[in-house]
Every structure is written in C-alpha cells, then in structure tokens.
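Undergrad: Each structure below is given as structure tokens.
Please treat every number below as a calculation from the coordinates, not as lab data. All of these numbers come straight from a predicted model, not from anything done at the bench. Cβ atoms are built from the backbone, for glycine too; each structure is taken alone.
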Structure 1
Amino acid sequence: MNYIVCDNLDTLVWLANLAALEIHMTLSKIEAFEIPDLVVFDLDPKSPANYDDVIDVAHMLKEKLDALGLESYVKTSGKNGLHILIPIEIGPSFEQARRFVQKTGNSLKKETDKVVTERSKKETPGKIYIDYVQNSHGRTMVCLYSLRATPKATVSTPLLWSEVKKGLNPESLNLFKVSKLADNPWEGLFQVKQKIGDV
C-alpha cells in the first residue's frame, strides 16, 4: 500500500485539486512507520451525551495524564469529539500504545460512569467512548486544521487546554474563523519526547 507524503505546499495544493476535503494522518512518521510517534485518546460521545460531557471527561483524563508526568495536547475532531494526543519517544509498539490507552481509559471508567472503553450497543448510549483501538498500525486520525465534510465547514482545531471549557461549540471552529487564527497551540509538539512506561 502506498501513502501520500504531504510535506510541502505543492502537494497540499495537489490534494486540494483532487477535492481531498478531509485529510487524515497516521500516528507514525515515514522514518519509522511501524512504530508510533503519537498516542491518541479519541473521545467519542454517544447520544444523548453532549459536548459538555466530552469536555468533563477530557479534563479528568488530563488530570490523570498530568499525574503521570505526561504533557498532552488537545484538538477538536471537527465533529462531535475531542482528540487528546501524547507525543512519545520512539520505542513502544502500537500494541503497547493501545494497551496504555485502554488501561488509562479503564482507570478513568472506575472514577466516572460517563466513560466506556468497549463498543457496546447496551453500554454506550449517553457515554463517552474512548476508542483505544485507534492506536493501531495503519489507523489514521484527521489532521489538525483539516476541514471536515460538514454543512458548517468545521475544522479539526488544536486548542489550548484553557480553551477547553463548557460551552465550547465545535461548529464555531469553521473554515472562516480558524483560517484567521494566528497562534498554533501545538507548535513544537514533535520536539516533545515522553515515555509512557510499561503496560
């Protein structure tokens, strides 16, 4: 399987010319494609859970990651959820990253009834599903600043943790607003190298 490496403006324009509205990325770099550089917590609300519920769980998760000494980065998915990422040093496998996210999610599940870590029609309504399986080789997540195919032209937007608060409306983070933002809260992300420990 071949992947496109978009690392310059010409390639980005070429993708736009193909009407590639949504751009997704793997969790590893081409230098070591079999090993992740990022660990992702994909927080996906299941109706009737709402965005404020996602934000509550995100802050609980951040506290847990802070306690482990891990710096985390947050972005909107551009739809209903949030993505919380941890940049890691080269070493752990995708399986180890997946176990770390599952273990952390299960620990959070013991503290709140808002969280589930397994997809189940009986258990997930009204819950925030932490999709740990996303940490698998070949899986992708939507890129930061990528458009989403939504009526409001929403954008997967990196945020400061101070911006993640109740009342945040992901639909307001759209093509017209985000294109005017000057700051990049994720600047320097790939300079951060962290250990996730044994799991």
Structure 2
Amino acid sequence: MTDGTPAAAYPRDMVGYGRNPPDPAWPDEARIAVQFVINYEEGAENTVLHGDAASESLLTEFGFALPREGERYLPVESMYEFGSRVGFWRLHRLFTERGIPITVFGVAMALERNPDAVAAMVEAGWEIASHGYRWIDHHGMPEDEEREHIRKAVEVTTAVAGTRPLGHFLGRRSENTVRLVAEEGGFVYSQDSYADELPTG
C-alpha cells in the first residue's frame, strides 16, 4: 500500500467475496431478493422535548439543516409529524392494497408514540425490526449507554408489537454497535453495514 500499511493490516475489508460470491440459496431458487422497508422514526428524533441539546438536523426536507441549540425547530418537527400522521398511512395503503410484504425499521420510542400505526403493521403481517430506541447519532456514545438503548429497544418494541424484533438496523451507529447487538443476542440478522448485498446473520 502506498501509505506503508500492508493490505492485511488495513482495518477495512475492501475485497469481500471477490470472484466467488456465495450462493444465498433464496427460496424457490429465486435469483434475487427484494426487501421493501419503511423507516419509522418520527417522534424519536433529536429535540429539546426529549432532553436533547439541539434539534434534529440529519434528515429533513431541507437536506442537512443546522441544528438549533437549546430550542425547538418547528418546521423540522412538523416534517417528522407528517411522516407519522400522513406518510405512513399513505405507504400502508399502497403496500397493503397490493399485498406486498414490508419490513418496518421501527425506532422503539417512535412506535410507542403511535399505537394505531403499530396495530396496522401487525394486522398487515409486516415484520417490525429494531431501528434502535432513539433516532439519534450513536457515534461516541458511551458503551454502557448504547447497550441500554439496545436492550430498551427490544423491550419496548416487544411490548408494543407483541413480538420480539428479529432484525436490527441502527443506521446512525457507533464503532460498538455491531458487537453490542451480537452480545444482546436474539437477532437473526443485522443491516448495520452497507458493504454487501447479502444478509448478515
């Protein structure tokens, strides 16, 4: 390597399966698997209402908005409210009318705030996977705090949905997330890496 680091010592996998990808053995010898996902995060994002230092800034219709320190950002809050009040139901109708199965990456605090939406997910037979306890950045979060968030996400999702989440996707993960999810156990898969197209179990 040009920086003097041997390829074997580089802490990222830039090779993967290379020329020999594994056979994923999809059911009925399917050649491709498609997963439709709805991220349900509304009501769990950064806001001073949740004790956060600033407002949400990562995902807004403005793109990346500057966070407002110590105060609410009402236009951003209303964008998240649209998602749970209108957007979810629009997607629910679209997918249920066509009988298309869905995975919901549900943030536990958000699910807890809208029992009717959770009931509709359950009635439709949709998978509700864990998307963490809060829709916040976990980078730099103390390990014990993140471990508690993972535990609480499982506990709350199980309570509101009636079944334990078997999938996990945090999205705004830390350097410890994948290991802590494995330590928590009980998950069948994790999507906390964008580095492949095959599921990670």
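Undergrad: For distance in nm of label points 7 Å out along Cα→Cβ at positions 59 and 115, the calculated result is 2.6, so let me know which of 1, 2 that is.
TA: 2
Undergrad: To continue, here is another question. A value of 48, 38, 32 was computed for Cα extents along the principal axes in Å; which of 1, 2 is the source structure?
TA: Only one of 1, 2 returns 48, 38, 32 for Cα extents along the principal axes in Å, namely 1.
Undergrad: Looking at distance in nm of label points 7 Å out along Cα→Cβ at positions 11 and 75, point out which structure of 1, 2 has the largest value.
TA: Looking at the calculated values, the largest one is 2.
Undergrad: Comparing 1, 2, where is relative contact order in percent (Cα under 8 Å, 6 or more apart) highest? Walk me through the numbers on the way to the answer.
TA: Values: 1: 28; 2: 16.
By relative contact order in percent (Cα under 8 Å, 6 or more apart), the leading structure of 1, 2 is 1.
Undergrad: Further question on the same structure: Out of 1, 2, choose the structure whose coordinates give helix-only ellipticity at 222 nm (-39500 (n - 2.57) for each DSSP H run of 4 or more, over all residues; to 500) equal to -9000 when calculated.
TA: Computed on structure 2.
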